[in-house]
Structure formats: structure tokens, C-alpha cells
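Take a look at these structures.
Here, each number is a calculation from the coordinates, and none is a lab measurement. These numbers were taken from a predicted model, which means no experiment stands behind them. Cβ atoms are built from the backbone, for glycine too; each structure is taken alone.
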Structure P
């Protein structure tokens, strides 16, 4: 068995979906590129723009940070899951079964989930250590030097304020983060920008990093590391390994990097 045969999984159906459903007109191509950023722009608008945030708190009478939590559940879970379902069913006339197949969810990739992802995550973590040690802090400081890119002090993404949210909301946000984002970005949008050819996974990954506009100093410096998401989808053509890798990247990766860098200091 070669390394390529171990890492790469073929799925002609996914290639057929990309060929049949990618955006073809210039206006649609621009639209689907913009749809990568639109949910993040909405989150930035309602959370990071203090005037809008204060106005919504006063009008809705929903306590802050609960209101911010509702925004994020709306973006990561509701938008990311239901937008593809509605468009693929209503505009492109796909049945629910076809939609599940389109998104890469109709078959569980055991090899990718249990073998490829752990190895991929290990290599990803090791390769990212020098970047996180030397480049990441510089980029964070540079982004924070731009006033409109700083995370507001009241934001749930400032420090540990996110843990002020009730447990049920944190759970919904986590599902939206690991599942919703992968359904939207890798399952749906990556195929819609298939017109970019071999560059589609690169553009998809970079726009995914930039989409996190509500916490730019945390995620924008990781734009190069985010290429791992698109590459893994290009190799496995199945969403379940991506969901697992996303979980590991958000939960375990930061802890490992922090522990190693603490020892370096």
C-alpha cells in the first residue's frame, strides 16, 4: 500500500456532483465566493459593532451575553445546516436522499475517521508548532493594532466569557461549529466553487479562516494552517473525517500547542 492510496479516497459521485452543480455564470461564481464570508460578516455586524450590539440588547431585552450566543447558534447551526438544504431542495430540485449524498454524508468513511485523521492531526500539530511559536504572536499583535479588528471587551469571544453561556447553548454552538461549518463549507460551498478547479480547496480553506470575522486576531493568522481542512476533504471526499478533524483542531490542538509552547518558554 502506497502513502497516496492510504490517504486518498476516490468517490466518483462527489466529483459528479461538483461537475453538475458548480456555479457557472460569473454572477453566481461571485455569489458563492461571497457566501463563504456572509455568515461571518453578519456575526461581526451584530456582535462587534458596538452601536448595533447595544441597540439590539435594548430592543430585544435579551440579556447579554445570551443574545450573542443566539447570534452564533443562528449562524453556525441554523444558517450552515439549513441554507444548503433549502437551496439544494428548492432551487436545484434534489431530494433529501440526494442532498445527503451531495454533502458527503451518505457513507461513513471508517478508514478516514479512525486511521487517516489521527495521523493527519499528529502531522498537522507537529508542523504547526514553529508557526505558532514565532509567527502567530506577531500576526496577532498586528491585527489587534487595527481598531476595527479588535474583539470588543463585551464579546463572548473575549477571554473566557463564552463560558457565561448556558450549557445547552454551548452544546448547540459546538454542534454548529464542528458539524454545521463542515456541512456548509466543505460539503456545500466547496462543490459550488468547483469552477476554480484544483484551486477550489485552497480558496475554500482561506475564505473559511477569513469568515471568522468576529474573532479575527484568533483565526486570521491561521489562514495558512486552515489549508489542512480543504486538503483533507480533497483527499477523503467524505464529511465525517472533516467533522472529527475539526473537533480535534478546536478542542485538542490548542491545548497541545499551549502545553508544548509553555515548555519552550
Structure Q
């Protein structure tokens, strides 16, 4: 009697079992060839907000030319008023947190990286990373409420160097795989090269934390008229390693 290979069971329920307790999925900007950058920015709208008191983190990540990297983004974080927070933090090449300036924003739990910020679902916020004025090797993370045009500086980080490498946006979800679906929309992808040119990706490379590594197998992405959605607890429409094309 012929044997049959056992099909891997998909992780669509229960807690993520990854090392940090989250299920993460990423969208890497495709900028061929990827030039040295001095600034990156992207719009984020949490279109379908969380319904549970768990940590959700949506961020723009950059890598510094000297090594290490950092991420600026919005959090649904029960430790902060209204679960609303912003984070700008990162890691040195050899490990450990990057040094940073004190933020002018308050933080209910006293976290130097994560600060209280009253974002609201359905509104659009522009996340940006660029050089800190007058401080070589320091990088500023900021968030702009697109409707009002008000920009809030989170703080500056000592990332080193004078260039950024290819950026990525991601969702990091510390909720059960079967918790109610949440959707975040990314759009307005833009970067500035060391020569001052503005460049935009035509596509994004998709990756997921696989089920065997503890991620949820029911996260997905979808193109959305000039942007792209990252969605939890939904059928996977784009596979790991796939590419999502951006429309203008």
C-alpha cells in the first residue's frame, strides 16, 4: 500500500508560538537598484482596528549604513491611553538598544521608545525617517496626521552613518490567530536618495513568519488602488515570496 505524505497543519487558531510571541509579516520595497537613501516615508491607515486588548504594531523599518536598524510606527497598545501609541526605536549592530534623545511625548508606562500618541482608526498618518537637523549620524522619526498636516517628532536615534538602506513595512501581531480580523493599509511609498531624487517602489516583496516558526498561516496582503493591505485572520491570497504590484 503506497504511503502518503502528511500535509502540514496550518496554524490558524491559538497563540503565535514564535520567539517573541508575535505573528509578523513584511512588505519589502523593491527599488531596483536600491540606492543609498537619506529619507523614507509612507502613509498608514488602520482601516479595521483591533477588537481585543492585545499589542498590534505597524511600522516602517530602515537599516542604517553602519549596521543596525530602527522602526517607526503606530501601536495598538493596552499600556497606553486609549491603546494608542507611537514607537521609534532600534538596535545597534552588535545588539542592544540604540541611544536616543528624550521624547517630548509622554509615556504612561515610562517606555523611552514607545510614547502616548492619540491616533484614531480610519485616519491616515505619514510615518517618516530622515536626518536629525544638525546632528550627523542621528536620525529623526516622526508621524504626521495627514488630515490636519500636524507633524509630531517622536525623537532622534543614534543610528550612525549618513545613509539608509532599502526600507520595509510590517505588521507585528501579539494576538491569537483566530482573533477578529484587523486590516492596515499602506500607501504613499516614497524615498529620497543621497542625490536628492525622489524614488518610489513599483512593487513590494511579501514574506510571512511561517507556521512552523510560530507565525499565523491566516495572514495575507492585497493590493488596494495605489496601496496595499495587511490583514489578519483571512485566507492567504498572496504566498510567501510573492510580489504585490503598486498602481499609481
Structure R
């Protein structure tokens, strides 16, 4: 029985880089994408309100002159309030509903424009809650970077909401934040188990319908070859500019 897809990095690299084409002309101002917007990306940072992931993501999109409108979804309790964000499940659920409302407003305003959700760490918990509140195929794609949710988190509602499914990046070398940190605080979905951002997601397949949904899940484990693009296996490696250019931005074409 096929339960999702785990790609080797050589194959993943070939598939992603071969699909990466330049969509915009050169010479535009650095403050904005070089051509008309062809998609909206909601970026959701992790716990603590540091906004490093969203800032780096926006700067990299501008530098690459990609035709994407990047919108940062603010959800945290405030700067440095990591434990409150990580452990307050009700707040995260409420934030997920607010994000879903934002997505629906965008979808209603421009029905043909693709909408992507990209999250890092605890922000992935907000994204998955939002996606679970959306109608099927509302989203184009979901990208999860070091997700701080449980390895057995039920992805079926989120997978149904994204016509191109979910791409999840994880690293067994993320032993500090998703190892020791999760051991102390639990995952964002209030489970005392391994985080998906450390070991990957474990599919929940009870019938052929579930199997079809989990065919939309693609998982990418870290390996040492990725150090050359700035990802050394830690919690913050998946949003380094070179890694974003090589492996994440091609998913948003």
C-alpha cells in the first residue's frame, strides 16, 4: 500500500530544479516583484514572533524576481513568547480559523489565482488548522518547513484542501528545538510524541480514499549534501536563502 512519497535528495533536486524557470524580466526595482502577481503566498512564522522565516522568504522572492505576492500572517502572542505560542492550543486553533478566513477572502476576490501556504515550525500548526477549515482544492499547495506538529498528525483534511498537496521538509538532526524542546513542551497539537519536523509524518490510511489523499504528501529528509545550500540540519536551515531558492521556491511556480 502506497502511503505518501519520500523522495531521495538526488531525485528531488532533479525534479525541483528542472521545473525552476525564470518567469519575470530583468531590471525591476528591488522593492517589488518584476512582473504581475501570479500567486499569493501566506507565510506563517514559528513561535516567538521573531519573523525570521517570513523576512528571509520575502527577501528571497524579491531577489529572485518571482511573480508572487508574499503576505505574512501574524499569529503569535508577541516577541519571545515562545512557550505561550507552542503550548496554547486554543490560540493556535483560533489563529488557524482567522488564516482560513483570509484565504477565503482572497479566493473569492480572485478565484483563478493560486494560493500557497508556507509555514515554519509552530507556524505549520496554524497552517494545518487553517487548511482543515477550507473547502477541497481551495489551495494550490502547502509547504511545511520543520513542522512542530506530531508525527501522526492527521493530514487528511489539509491534503484535501490543497490540489497539489503538501511538501514537508524534516531533519533528524533537529535535536534541539524539535528534540529537547518538544520533549519539554510537547508538539503544537499537544501531543507527547516525536515531531514531524524531526522524523517525518506517519500516514493515517484506513481506506482507499485515505490512500489517495496521502498520495498528495511528499516528504524530504535532510542529508549532509544540503549543507552546500545553507541547510546544516538544524531547525532554521530550511529557510536559508540558498535552500529556499533550490528547493522551496520551485514548488511555487
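Comparing relative contact order in percent (Cα under 8 Å, 6 or more apart) across structures P, Q, R, the highest value is found for P. One of P, Q, R was used to compute helix-only ellipticity at 222 nm (-39500 (n - 2.57) for each DSSP H run of 4 or more, over all residues; to 500), and the result was 0. Which label is that? Of the options listed, only Q reproduces it.
I have 16.9, 52 for Rg and Dmax of the Cα atoms in Å, calculated from one of the structures P, Q, R. Which structure is it? The read-out was computed on structure R. Given a value of 2.2 for distance in nm of label points 7 Å out along Cα→Cβ at positions 138 and 194, point me to the structure among P, Q, R it was derived from. Working through the options, I get structure Q.
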